[in-house]
Structures are given as structure tokens and as C-alpha cells.
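Structures are listed in the sections that come next.
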Structure I
Amino acid sequence: MSDGHFLLLIALMTLTTVVTRSFFFMIGGSRRMPGWLQKSLGYVPAVALSAILAPDLLMADGALVTPWLNIRLMAAVAATAFFLATRHLLGTLVFGMACYTVLRLAF
């Protein structure tokens, strides 16, 4: 790609970011979002995080890994169970990494 293509790409990405992030400011306060839409927007961070983590947890070298051989998935399940039991975020991170380290050294 040439320098001109890179500059065009950066400009278009900037425009896209500005438009999507300021959309609700541009339409003003005259319109209210329906309650179902406001409620569903609360799930966006969890869905985005899942979309980022799922390929890393489920695949290795572009292929699905069987669940009983996937130490990353086992550590993630253990960390999720720990979080659901304690609701402690920092403890979940430490517990998940400890589980991953133990499983990695064991297998």
C-alpha cells in the first residue's frame, strides 16, 4: 500500500469512529431510545469481550482444540466458577492465572 492509501485509511477510520461515537449527540435529545434497546446495550461489553476471548480459548493454530486437552479453556472455566462464587475481580484474575500456570506445568 502506498502512503496515500494509508492516509485515506486512517482518515476513514477516524471518520467512522467519530460518527459512531457521537451519533447520539448528533441526533440531539429529541429522541429517546426504547427501553428494550437501552437494556440490550448493557450486554454489549460482555458480548465484545466474549468475541475477543472465544477464539483464543477454543482454538490453537487455527483449529478447534478438544475441551479436555485445552488448558486455557479449563483455566477460564475455573476462573469463571471462582468469580461466580466470590464476585472478586482481582481474585479471579490471580486464581485464573494460577490455574493456567499449574495446568501448563502439569501437561
Structure II
Amino acid sequence: MSFVVFFIPVLLAIMVGLGFLQAYLSKREGAVPGLIIPFSFFLLSLMWVLDMHMGGVDAVECLLALILANIPTYIYLAIYFVCREKYRKKNQMDKMNIQDLD
């Protein structure tokens, strides 16, 4: 019981920290740094599901597990697209301001 009480807050803190890191990486100039965390979570879930499948688990259960295991991937991709859209709008405004100066 005490392990669960300790483990859940630590896991939540790690996920929140990764969320802030994801937002920071997504706001960077290049598009690739913001895709590192979602891609890592996708690979981990894919390895987990492939391991399940090799263990003899039904394909439908593996598909369901893949969908559920990728929930963090979906969340981090949503953060990525929201931050990239804000970056794109800011970049367009900067270009318009530079054109107005000319």
C-alpha cells in the first residue's frame, strides 16, 4: 500500500514535468525537438504490444492495448500541435511587422 501511495504522485510529477518539457521543446524553432517525447512514448508502447503479441495474446487485445498505451503519445502530440500553432502565428506576425517597417 505504501508503495502505491509513493508511486502515483511520483509518476504524476514525472508526467507533468514531461508535459512542460514537451511544451518547451515544441516552441523551439525546429519542428523535430518537439516530436522526441511523443515518438519515444510511441516506441515504448509498440515494444510493449509486440512483446504481448509474441507472448500469445490475441490480436484484438493487442490492438486495444496499443490504443490505450498510446494515450500519453496523444497528449504530448496535442501539446506539440498547440504550441506549434502558436509559434506559427507568432512567426507570421513577426514577418508582417518586418514588412510594415519596409
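Brief remarks on what is shown
- Comparison of I, II - label where mean count of other Cβ atoms within 10 Å over residues 40-47 is highest: II
- If distance in nm of label points 7 Å out along Cα→Cβ at positions 8 and 88 is computed and equals 3.9, the structure in I, II: II
- Source structure of the calculated read-out (helix-only ellipticity at 222 nm (-39500 (n - 2.57) for each DSSP H run of 4 or more, over all residues; to 500), -25000) within I, II: I.
- Given 32 for relative contact order in percent (Cα under 8 Å, 6 or more apart), calculated: source structure among I, II: II
- At a computed 1.49 (Cα Rg over 2.2 N^0.38 Å), which of I, II: II
- Structures I, II, by FRET efficiency 1/(1 + (r/R0)^6) of positions 24 and 48 (r between Cβ atoms, R0 = 25 Å, to 0.05): label with the highest value: I
- Ranked by mean count of other Cβ atoms within 10 Å over residues 32-39, structures I, II are led by II, which has the greatest value.
Every number in this text was worked out from the coordinates using simple rules, so none of it is lab data. Computed from a predicted structure; not experimentally measured. Cβ atoms are built from the backbone, for glycine too; each structure is taken alone.
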